[in-house]
Each structure stands twice: as structure tokens, then as C-alpha cells.
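Structures for review follow.
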Structure P
Amino acid sequence: MPRHEPGRFDDLLSEADVERLVCSTAIRYPAFRLVRQGRQLDVGDYTGTVSWRPPFTSTADVRRVLAEWEAGATIVLQALHVNWHPLAVFCRLLEDALGHAVQVNAYYTPRGSQGFAVHHDTHDVLVLQVAGEKRWLLYDPLLELPLKHQRYSSTLGEHGEPTDDLVLRAGDTLYLPRGWLHQAETSATDSLHLTIGITPYTWIDAAKGALSECENELSLRRGVDTGGADGLAGLLAEKLDPERVEHRRRRRFLDSRRPIREDGLSQLRALERLDTETLLERRETVIADLEQRADGLALVFEGREVRFPAHAEAELEACFEREGAFRASELPGDLDDEGRLVLVRRLVREGFLRAISG
């Protein structure tokens, strides 16, 4: 989508941010790497060791990184959804909207250069052009909907003529479906762009999940030389019911979301001052489900099940569903003030709620 709006994405990651990270923070591989003309440079050519006990290895050698960038190498900042807070929050909110895992890398390419040759990605991609401009050539897929391990290789054949030839400028966005071949190069300006990867949950994943649930079936634990697996087809058909598939997909998604708590330490101190009139809010970076259990409720998020008794159901559901700030005293239900404080303090400690200062 063309916008030509310089600065539109600077709150996520700016050129100044990249320069600071690379030139003054002792960033270490694999948080960054250098590539040129489709080839990854040897890590030892641009990193060194910072003396400490134990030493910091594979740390950016600023002089060599700058020399390689000036010579045409692209600086790749990797897994920014893990180690750069603005993009961690952005990706989590996008995950909440899409229901799929999201990742992000940044590519800072000097003018007149190319980082990667023609290739495809094994996930859907959103490109956000942060600064400068970049020319993109797009080609029809050679392998439709590749899986994660099915990376691009020249053995797939020769690509055809470009289906699109376009230039992204600051503020522009581009969507690349999984498997579409592409390459990009800079012109007379340096270029910084983000690639937001959206990982699909495929029927291969669903089938693997269904099989993993069958491990308690004795017939499937026998060796294949003992005969057929009795009832396997019917068992798999049952476990591949759309509702069960969606439940497994959702649970795997929830279990794999890491905590994002920029105020985790200060929230522990806020517990000391928390009372029924303290303003609270649901943490925006938490994606969770509230599930019924035989003895109460379970809040499922970040790889955990946090259990609560049935008599706190009304208050817990209100905390789960609330939008905006609220106070424990405002919650519906039959808990007294002490019970409400026990509930919200636990939710703050677990990282589901946060106390609002001021």
C-alpha cells in the first residue's frame, strides 16, 4: 500500500535505533548478522570478544561492521519481537488480532546494494518500509505453500518474468503470501524495512497434533511388524474433528507466547500498596483463555494454567472481560474485600493484570 509517509513506523524501529543498537550496545550474534548478494558473511569477519568473566563472544566489532555495511552488506536485526520492546508489543497485538504467531526482522541495506537473491519465505510476510526506498521484484511461486523446512533452492527450477516491479518508500507496506518468490534492492538511498512474518497452522500440524494424542492407544505403540494398527483411521478422523483441531491450535498458540512485562519489577512493589480502590487494567500483551475445570476455572496463558476456585468465578470473569481501567471494589460477585484483594493481587503477580500508578 503506497503512502510515502516518512516517519510512519519510526515508533517501532527507526534508523537512529538501528545505529544505536549496532554501534553502541555491543550487540551479539545471532541478534544480528550481515548478508551480501544472497550470502551470509562469516560471523568471525565482523564480530569479536569483549573481555569479561565469562567473555562476551560474537559481539559486534563496530569498525568492521561499518566497513562491511559501507561495502554493501545488509545489517539484519533478528527476532526483534523478542528483544526490542516496541516491536514485541506490536507483534503481540497483531497476534491477538490474527490468532497466529508473529515474528519480525529488520533489514538495513546501504544504497545501491542487495542483501538477498531471489527466494521465497515459508510464512506470510508484511513488509513495512521504515526509511529510504527499495525496489521489489515479485515472481510466481515455484513451490506452492512451502512448509517451514521447505526453503527455497535452485533445484526448484528457474523463475519466470516478474509479475510485479514496484518501489516501496517510507511509510509504504507490502503483503507477500507464503511461497511467492521475491528479491529487493536499494537505489540511491539507504533502506530500512521490517518484515513481519505470520506463521500458519497447517493441516500437517493438525495431523501431527492428532497423532500425538494417540500415544496412549496400545495398538499404535506396537511395532509395525506385528500387524495393522486397529482402528487408526477412525481414531484419527475423530481427533481431526474441526473443533478438536482448533482447540489444539489455540492451546499451542497460547502456550508458546512469552511474557512481555516492561514493568515486571515495579509491579511487584505495587502489590505492597494495592487496595480495593487501586486502578487496574488487563495487560495488553497477554493473550489468554478462561476455561472451566471440574473444581473451578483456569486462566490459560504463557504456557501456564492458573487455577481459581469456583466461588471467584464472577469476579474472575469480570477481570478477564474488562476493557479499560477498573477497581476491585467495582467487580461483580460475592467475594468480600479481602477475597477481592487476594484475587487481583494474584492476577497482578501472575502478570495478567497491572496496577496503574498515579
Structure Q
Amino acid sequence: MIAAAAPRLTFLPRLESVRGLAAVSIVWYHVVPQFIETYVTGMAPVVLFFVLSGFVLARSLQNDPAPLRFFRHRVFRLLPAAAAAVLLLTVLHATIGFYVGYLTSFDPLNVVLNALMIRSDINGVMWSMTVECFATPLIFWSALTCTRGQVTPLWILVAILFGLSFVGPYIHLLGGFTNLSPLYAFTVGVLLHHRGASFAAKLGPRAAAILTLAAFALFLFCALRKQNSILIMLECTSASILIMMLAFSDRIRPFRILDAPIVRFYGRISYSFYLLHPIGIAVAFRILDTNSLPVGAAIAATGLTAIAVTTAIAWPSWRFIEKPFVALGKRFDGRRADAVRPLAAQPEQALS
């Protein structure tokens, strides 16, 4: 008797919406310090991205655990849009001297290394993509270990990586702007997928609401502070609770905002938006004269303009780069299925 196949896990649109809100929030993190002296950075949304990646990729691996397809899909998902952003900045620099952050080398080798997400000095925010690429084998191993029911080794790994987050050479191991402090967040996301449902099921409506509110308050508190290893751990914890409640509980009414079409839209374009928002911010500062405005109005005008500019270039990137390449990656699966199908249709011949 053949065991029934496990049901495929479905897409969770609210998680995509959260990613969109986090991507938009980073614009404000990068605009505000230009007007107000602050130690606040955009680390908190990045930590949320990492937990979310671990969670979503664990779901994907539960549907299809084949390692070759997993890594191929990662390449087709991450690389084309990132490479396009680097090439766009390279062209802008060559034609009009445009750059973001600080001026770095645009020699061919450095452009290639940035396009491959090995380095991130041309587009500084891509440091998180360098870390995510570095973490891809870790995510795969964590998901495989969880699938085998071996959760304790992963908690030990999380504890070790958290301990290492206090060690400077480890934090900056990959060089440049990269920061390995929240590396364990990917494994936490995997654990959340495999163990979060059972925990959420034990909560009553009131307890779920209180826990969600407390997690949001903690995340916001940490996000508005100068970052250190303890705060990053608390951000990881609170982000994990929020993602758990989003994924496994539909009783939290404020989450309905994530179903709004505009929020869903930014969720869809969030990856390209994140990659391209430094360009939007740089353009906003070039086209606006905020010297005569009060600080609050200057921040609002610059942030909204940056979001508008980024949206205008992120949507084409999503529509004409991200979507086609994701589809191309999946076509390899279809070709393999087509190659196998004739044999499946003739079982006696296949077994002979």
C-alpha cells in the first residue's frame, strides 16, 4: 500500500505583505538620519527578513525537498534582480557619475563580484543578500534536520551563533558592510515553521492578541534603539512571534490591513524595492530643496518622494526581471517532468 502524499503547503499572502511593509520602512530608516543625528539603523526589518526567509524556505522545502531544485530556484529568484540593480548603477555612474552611498570602484571585476552578491560596496544594502546567499546551505540543512525530527541540534546551533554575535571577527567575517550577527534568524525561521503551529494552537484568542501586541511593541522598541547583539536577539524573537501569529492564527483583526491591495502590491515588489531604494533616496535628495522646510516636513517630503521614485523603478524590475526569471527556473522542473512522464505512462516497460 502506497502512503498518501502530504498536502502541499499553500502561499501565505500576508507574509508577503509584511515583507513589503518592512521594505518600505527601510526607506525611512535611511532618510531620517540625513536630517536628525541618530544611531538608529535599518537592522530590525532585515532581521525580520531573515526570519521570514527561513520560514518561507522551510515551507518550500517541505513541498519539494530536492536540493538541486532548491538551490537552482534560489539562484533564479535572487540573482537576476540583484545583478540588474548593480548593472543599472554601473551604467548610471558611467554616464552621469551617479552613485549611492560612497564612491567605490566600478572596475569590471568589482561589478561582477557585486552582481554575484559576493561583495556589496556598489549597492550597500545588498550586504543582507550576501548574508542570505551565505546562509542558503544553513537553511537547507536546518530544514532537513527539522524534517527528521531533530530539533535539539538546531537550538544548540542557534545558541552558538548567538554567542558568536558578540565576537567582532565573526560579525564581519564576510567583509564590507556585511553583518553576521543575525545569522541564526534563518534557523529560527525554519524552527518556527516546524514547531510554531503547535504553539499557536494552544493560545486562546485573548492570549494570542496579547502576545501579538507585546511582540509588536518589543520589535518597535528594539528597532528604535542603537543595535547590539541583545537587541538583535530580541528583534528576532519578536519578529518570530509576529510571523507565527500571521501564519498560524487568523484571529488577529489588525492583520487585516495586510490584505489591502496597496500593501499586497508592495509585498509583490518588495525584493526589487529593497534593492533599488538607495537610488530612490539619492534621486529624492537631488530633486528636492528641503532647506526652507521644517525638519518634519523635510523628512516627510524626502521619504515620500523616495518611495514614489523607488516604486516607479521597482515595479518594472519585478515585472520584467523577477517574474520571468522565476518562471524560467521553474521551467527546468517542467522539462524534467516531461522527460519522466513517458516512462510513468508505461510502467511495465519502465520496470523491464
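Can you spot which of P, Q the value 68, 68, 48 was calculated from, given it is Cα extents along the principal axes in Å? The read-out was computed on structure P. -8000 is what came out when helix-only ellipticity at 222 nm (-39500 (n - 2.57) for each DSSP H run of 4 or more, over all residues; to 500) was calculated for one structure; which of P, Q is it? Matching structure: P. I have 0.40 for FRET efficiency 1/(1 + (r/R0)^6) of positions 196 and 276 (r between Cβ atoms, R0 = 30 Å, to 0.05), calculated from one of the structures P, Q. Which structure is it? Going label by label, the one that fits is Q. Highest-scoring entry among P, Q, by relative contact order in percent (Cα under 8 Å, 6 or more apart), is Q. Taking distance in nm of label points 7 Å out along Cα→Cβ at positions 60 and 316 as the criterion, the top structure among P, Q is P, with the largest value.
Computed from the coordinates by the stated procedures, all read-outs in this text should not be read as laboratory data. On a predicted model such as this, the values are computed, not experimentally measured, just so you know. Cβ atoms are built from the backbone, for glycine too; each structure is taken alone.
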